[in-house]
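Asker: These are the structures, in structure tokens.
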Structure 1
Amino acid sequence: MTVVKRDQSDTNGAMPVIVSAVPGARDLAQVFSERHAEYEASLSYGGALLFRGFDVFDVAAFERAMDALSAQRMTYLYRSTPRTAVGAGVFTSTEYPPEQAIPLHNENAFQRRWPLKVAFCCLLRARVGGETPIASVRRVTDRIPAAIVDQFEARRIKYVRHYRPHVDLPWQTVFQVDTRDGVAEFCARHDIEHEWLDDETLRTAQVCQGTAHHPITGERLWFNQAPLFHASSLGAADARSLTACFGADRLPRHCYYGDGGELSADDLRVVREAFEAETVVFRWETGDVLLLDNMLVAHGRRPFKGDRKIVAALLDPSSPDTDGPTHGS
């Protein structure tokens, strides 16, 4: 594992670092090609770069920039939110209703394979709100009591999902297949337990990491989506209603320790508070491209009014079983 020396003071710096275009250098794809190593180093150091003033006003321009940045683009498989493909490895951001906030999270942290980088492009900023808040996972990890971090690392997290018609995402969307055989094949490849409880109800379960070590810096980082998947994320009243409707063992989404033990709602509250305390918000401008190290920086979404169009790409697949990004998609 390659380890880059990091001055602890860097976590107190402004985030994201803004990289502004200069006259004659507004082609972001060309800039990425010419200064690739510099931006890679900056990303591992600070975690978030915001490229502003470049000519990135449509999906095609964003695709070209992503091609220059990485040859390894991921697709959205085993999905947890609704998205629409709009280009080659380019998708809309999560299509939740505009009045809903999306909590801070690391992309695909509920899986065993995730993008090391995530890029967002603002093609149209919202009239009101719609910011993409971010937070340093280094600082979040430092805020969470060590006993909680150690427990999550040792016991890991089991994510349990139930798929039913008209509740949450359909299994066809999540797995991007149309048959039960397709689901079985996908689950076998990814070590996901699956069971059909009746003609219309599919249950899946997978044990994943609670923390992960960054493949470049070597840091241990909080890396899971337990605060989002656990029923306590809905609030006490909604969690009770959902449990009354489906039963405690058949919730659409829930999670446990990897050994099946119950997670502490109080511990998860502490974790959510740590993310909230480290939240940084910036205002989108049309044409902005936000590049995040997906392990070092979490992201979310604020509610908004008016039209908003943010597209995203997942770059450089990584997993806890490798010392760096894996190949392929």
Structure 2
Amino acid sequence: MAKDAEALGPIADGEHGAVLGPLSDTTALMLDYGNFKLPPKRRLFPQCEVISTYADGCVSETKQRSVKTVLFGIRPCDAQAIAHLDKVFLGDDAIDPYYKSRRDATLVISLACRRPASTECFCSSTGAGPASKAGADAMAWNLGTSLLFESITVKGEAFLKKHAALLREATPEELQASKKQESATLKELPTKSLADVPKLLKNQNDPAIWEEVSSTCLSCGACTYLCPTCHCFDFYDEKQGDGARKLRLHDACMFESFALEASGHNPRARASQRMRQRVMHKFSYAPENYNELFCVGCGRCIIHCPSSIDIRETVSKVIL
């Protein structure tokens, strides 16, 4: 793969465990990993990118780079998150050219989970699962001594045909093994569904409840920056000598400045108001706009929250 594309996959990192890093013919893949701390969405929607530059009285738009890329072995929850971002950035109303150029050049091969990454995994509650195929071009199963591949899209089928010399037809036993693996992993995941949450949240406007669930929130934005589906961004102009450049950066609805208006008025000055915005966006507004919960149950926001806020508990308290 690395001979004709930028190939990225799970590799060992002493500080973070597995990271999505560059692959080569000497790279040791980590196929039995939990998940990355940072979501793969950052390859398609960078945390910071230069949109345009200003010099000598002229504004120049940054040329969009379409580097052929393979995201190999990402978890199904992250692939599903990419499918959600596709609805936002490649929708009928508007297409984001920066996202599109990267997305068109990217092949996504997801790796089914053999076991939940941690007790914070709850993809089964959001309508997905350990072998969900949404957002992936091909799916792989780690059967221990071999990898079983299934093409999902035309791009995935072309990929498998291109590397046919490395593949053979799967046996009935291997196909059955992949199904048993998925079934066994599902049994370790939560059974509670969040399908009814959008309807239950619709009229939840009690300020006291939101004050309670946000009482320990630091408004640090860690949950947003680690979320594979969060997609809010802002623009900043940065001076460079006699010129300048315009940057697009990830933004976070938990930041106090997120909704601050030029007049100085802030409609979400309180952490409780920002917490409501975050929960409502993922579990009410997104289902309304895209027919999808914009939470894939990866658990990153729970694992890495410095205040140990669990979004599952937050939702449960709010809808009771």
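Values quoted throughout were computed directly from the atomic coordinates according to the rules given, and no laboratory measurement underlies them. Quantities reported herein were computed from a predicted structural model and do not represent experimental measurements. Cβ atoms are built from the backbone, for glycine too; each structure is taken alone.
Asker: A value of 19 was computed for relative contact order in percent (Cα under 8 Å, 6 or more apart); which of 1, 2 is the source structure?
Answerer: 2
Asker: Oh, and also: Between structures 1, 2, where is mean count of other Cβ atoms within 10 Å over residues 37-44 highest?
Answerer: Details: 1: 15.0; 2: 19.8.
Answer by largest value of mean count of other Cβ atoms within 10 Å over residues 37-44: 2.
Asker: Let me ask something additional. When Rg and Dmax of the Cα atoms in Å is calculated, the result is 21.0, 67; to which of the structures 1, 2 does this value belong? Numbers along the way, then the final one.
Answerer: Numbers: 1: 19.5, 62; 2: 21.0, 67.
It was calculated from structure 2.
Asker: Another question, then. Here distance in nm of label points 7 Å out along Cα→Cβ at positions 141 and 269 has been calculated and equals 5.7, so which of 1, 2 was it run on? Show your work: numbers first, answer last.
Answerer: Numbers: 1: 2.7; 2: 5.7.
Derived from 2, not from the others.
Asker: Using the calculated result 21.5 for mean count of other Cβ atoms within 10 Å over residues 45-52, pick out the matching structure from 1, 2. Let's see the in-between values first.
Answerer: Details: 1: 21.5; 2: 15.1.
Source structure: 1.
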